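Take a look at the structures below.
Laboratory data are not the source of any read-out in this text; all were calculated from the coordinates shown. Owing to the predicted nature of the structure, the values given are computational and were not obtained by experimental measurement. Cβ atoms are built from the backbone, for glycine too; each structure is taken alone.
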Structure 1
Amino acid sequence: MGPQDPQEAPAAQDTAVRLRSIGHELSDRFLERADVVRTLLVTLLAGQHSLLLGPPGTAKSELARELTGRIVGASYWEILLSKFTAPTRMFGPVDVAALARGEYRQVYEGRATTAHVAFIDEIFKCSTAALNETLGFLNERIYHPESGGEPVRCPLIGAITASNELPDGEDSAAIYDRLLVRIEVKYLEDPSNFAAL
């Protein structure tokens, strides 16, 4: 191992300070969630995907948005899935202007295909139509265009997903398998924290 670039050490220290600062900010804002915050930070830093599992009203979505909103320079995308979510809603709608010219193309800007960080709410309600594309997006970080051709490489660093329930079928179990870090989020336990909200 050769000598380090002298500028790498200060940059790493700055990053560590910033991550600690984000952790403290979010832990102060989200009571009884310090472990969840730390785990999400480490998971994203490692380039992995996470699952926030817990009942409604436990601030899963808000916590994910607050964390991802603090990642400077990263493209963010989020979606609330349902059994009827079409793959084009996730990965890019048809380019109507191109279609009028007889070309079939998709518009990727502002969709999962261009995101560095994604928040996918109700992940286990993914439609059958979108399932395979979601699996490829999470596992290989690619999207197969509807028109065929070369897969689109997605710049995804990590996805934070959320659900109110565990998967109940084989299709959902395949998604569950892609989520390396699974975090249970419970209701607040200390009654005094309810008053602080």
Structure 2
Amino acid sequence: MTLIALTSTLVFFKPDWLLQLTLHPYSIRKGGEYYRILTGDLVHNDWLHLLFNEFMLLMFGASLERYLNSRSAQGSWLFLCIYLASCFCGAVGTLLRHGKDFGFMSAGASGSIMGCMFSYILLQPHVVAYYLPVWGPVQNIYGGLLYILVMIVYQQKRTNTMINQEVHFYGALGGMITTLVIMAGGLK
């Protein structure tokens, strides 16, 4: 969280760095700028985007890491594996889809966060994620579905073109696959 906050804050004061660090599939494909696979996850294009992602990472990332630590002495390492695999899957999925599109670029940790979120949903589907005023407690499994619905609606009305909605799907997929591999390795 700290690395994301520091990197994004630096970029806010040095806007030209944003263009050098964003996930730009064309530059990865044609220019070999593979560092963007990771750095695109560290930068955000505005304060609202950064604060929202940091809040979501705190909410789901901390819960996932706490759960993994309760099940394994290597819980923090497993969390890092899930986070980085989600980042990688989100970036590579985007690269495969937009590698020839020079105009496409994105910033933000959303794919990694979605990977952590869906990993935690897979591990703890019936834990209460949050409470809605009219509905009451919302279990993780339904919270994830509700979040997907909100993202679909947001995608239809979006104004911020640097938020890559597809990376949510690829990141979630990466997080779930990594979690299934970890579970197959003996995590209960």
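Consider the structures 1, 2: one of them gives 11.1 for mean projected area of the Cα convex hull in nm² as calculated from the coordinates. Say which. Numbers along the way, then the final one.
Numbers: 1: 14.7; 2: 11.1.
Here the read-out was taken from 2.
Identify the structure, out of 1, 2, from whose coordinates helix-only ellipticity at 222 nm (-39500 (n - 2.57) for each DSSP H run of 4 or more, over all residues; to 500) was calculated to give -12000. Intermediate results must be reported in sequence, preceding the final value.
Numbers: 1: -12000; 2: -21500.
It was calculated from structure 1.
Here mean count of other Cβ atoms within 10 Å over residues 97-104 has been calculated and equals 9.8, so which of 1, 2 was it run on?
Traced to structure 1.
Given 27, 13, 8 as the derived value for semi-axes √(5λ) of the Cα gyration tensor in Å, for residues 73-128 alone, which of the supplied structures 1, 2 does it correspond to?
Answer for the origin of the read-out: 2.
Looking at structures 1, 2, which one was FRET efficiency 1/(1 + (r/R0)^6) of positions 33 and 121 (r between Cβ atoms, R0 = 30 Å, to 0.05) calculated from, given that it came out as 0.35?
Only one of 1, 2 returns 0.35 for FRET efficiency 1/(1 + (r/R0)^6) of positions 33 and 121 (r between Cβ atoms, R0 = 30 Å, to 0.05), namely 2.
Comparing distance in nm of label points 7 Å out along Cα→Cβ at positions 81 and 113 across 1, 2, which is largest?
Top value of distance in nm of label points 7 Å out along Cα→Cβ at positions 81 and 113 goes to structure 2.
Here mean count of other Cβ atoms within 10 Å over residues 17-24 has been calculated and equals 13.5, so which of 1, 2 was it run on? Write out the running numbers ahead of the final one.
Details: 1: 13.5; 2: 20.0.
Checking each candidate, the match is 1.
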